[in-house]
Structure I
Amino acid sequence: MVAEEDLVAQLKQADSQSKAFELLINTYKERLYWHIRRIVLDHDDADDVLQNTFIKVFKNIEGFKGDSQLYSWMYRIATNESLSFMKTKARKLGVNNEELHDRMAQNLQADVYFEGSEIQLKLQQAIATLPEKQKLVFNMKYFDEMKYEEISKVLDTSVGGLKASYHLAVKKLEKYLIED
């Protein structure tokens, strides 16, 4: 595997950019897909947002300064693209974000790409009821196993605030799952 600094350097050079971008996609597409999928829930939407994420990465790689890891930078782009997508989708449907997430959570049962047990379905439906920030923090901490410091860089939020959001999310999920 190519070191991250070398990959970034190759991405910024015209003669090696194409091959380096292919390597970047192959290395990160699955992790980014699942991060996006946990936000937008739908497989086709996740594919679209992933494609938009890689386009933005490609267009903006020159602006990557290396202050954070490449993956953290892409993760932030994927998060922002996902949230923008959800806002646009809610606006097109004439609903707010909460109503959109409720609809999407209900649609999980009919999603042929959802490969989960009844318990996983209930968990995803419970997560869909969380406020946006708690949902993001929970997904990043629980599913992506990110450290609070990494999440802090992606969401530009204090570690203390993230811990509080995660704790509240866990409590709400416990309540939802026990009552259901």
Structure II
Amino acid sequence: MAWIEPVAVILAISYLLLAIAQKRACWVAALISSVLFLVLFADAKLYMESALQVVYAVMAILGWIRWQSDDSGQRLAISSRPRVFHAACILSILGASWIVGYLMSQYTDAARPFIDAATTVAALVTTWMVVEKIIENWLYWIVINSVSVWLFFDRNLDMTAFLFLVYILLSFVGYLFWRRQLPKQF
């Protein structure tokens, strides 16, 4: 099992670098790393993080399909959403996180049920934003990854915590890179 974490980390970094460059192959790296992290997080009793990996695997397949060029060779363009959209997303994330965290605290032996739930729920919404190429996804990731660093250090998943430190930096890079490519109308 010792090999799972380093391989998952390498594939996860590969995914993010390829996503920043808008390369469709990012979704292959995402799929494989998701399966590996599922096993790793289940072993660490981070059940929501583990369940999230199942959704990530499905999102990787959806991303592979969505980022495919259409018949005319057009690719999905980077877009932005208004503040009201993000306010609704944030309120939904907070509400769902509280509900899931409460249920986890009552019915499982989850290590950090509310934090685990919050990062998981937020990551679900944000991964959908990546699939749809909504630029603000990178800003959400900065917050999610910052909280995740603490969570993974707390659970002695040091390599994964380091991965999320790298994710924070790459999320800034991703935002700047995508911002330059955002169509002029935004």
Structure III
Amino acid sequence: MTETGVIHGRFQVLHLKHMEYLLAAKMRCRTLYVGITHPDISAYPATSPLDKHGRTKTDNPLTYIERYEMIRDALLDFGVKREEFEIIPFPISSPELLLQYTPADAVHYMSICSAWDEEKYQILCSLDLNVEVLWRRTGEEKEITGSELRSLIARGEEWKQYVPKTAAEYLEKNGIDQRIRQLYYTYGGR
């Protein structure tokens, strides 16, 4: 078991496949840093053409703090002790800043499911970071994506079975499900 691990994702909206990734990484390290990419799409917008979801409010309806709280609550609910994880910004679109946010000696755990994930892998390797790929999956093997989940929420279809219980409660309590619907219909959802 390594001392420190890092994972990263947008977590727009946190779903059970994210939890699989979070928990698989946590099993490999004592302290897990959960990096939230695109913490602010105005300050850190997507810079790669492969990063198709890092630019618009429709793709990024949750704020950094909302994602932080949702991830924190889900990890605690899944039995991860609070002293065993941290949640941090992870500005992947500004790689020169990453080392200001992550421990230099950490193992960066990744799942690779797209060309954008491959590019992020190359970015982390170019920074001489220790990167371990947990798995490689095709789009079909991902089962659910944040885009599909936001679309289900927006259309008023069944979606709660794809997210941790605490995430569903958080979305509804804070009106984020309504925000997703409004953005979807205002900007011609996908």
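What follows draws every value from the coordinates through simple rules; no lab data is involved. All of these numbers come straight from a predicted model, not from anything done at the bench. Cβ atoms are built from the backbone, for glycine too; each structure is taken alone.
Comparing Rg/Rh (Cα atoms, Kirkwood Rh) across structures I, II, III, the highest figure comes from I.
Among candidates I, II, III, the computation of helix-only ellipticity at 222 nm (-39500 (n - 2.57) for each DSSP H run of 4 or more, over all residues; to 500) that gave -10500 used structure III. Assign the value 16.4, 52, calculated as Rg and Dmax of the Cα atoms in Å, for residues 38-125 alone, to the correct structure from I, II, III. Label of the source structure: II.
Match the computed value 2.9 of distance in nm of label points 7 Å out along Cα→Cβ at positions 14 and 142 to one of the structures I, II, III, and report its label. Spell out each step's value before the answer.
On the way: I: 4.9; II: 2.9; III: 2.0.
Source structure for this number: II.
Among the shown structures I, II, III, from which was the value 2.3 of distance in nm of label points 7 Å out along Cα→Cβ at positions 6 and 118 calculated? It must be structure III, since only it matches.
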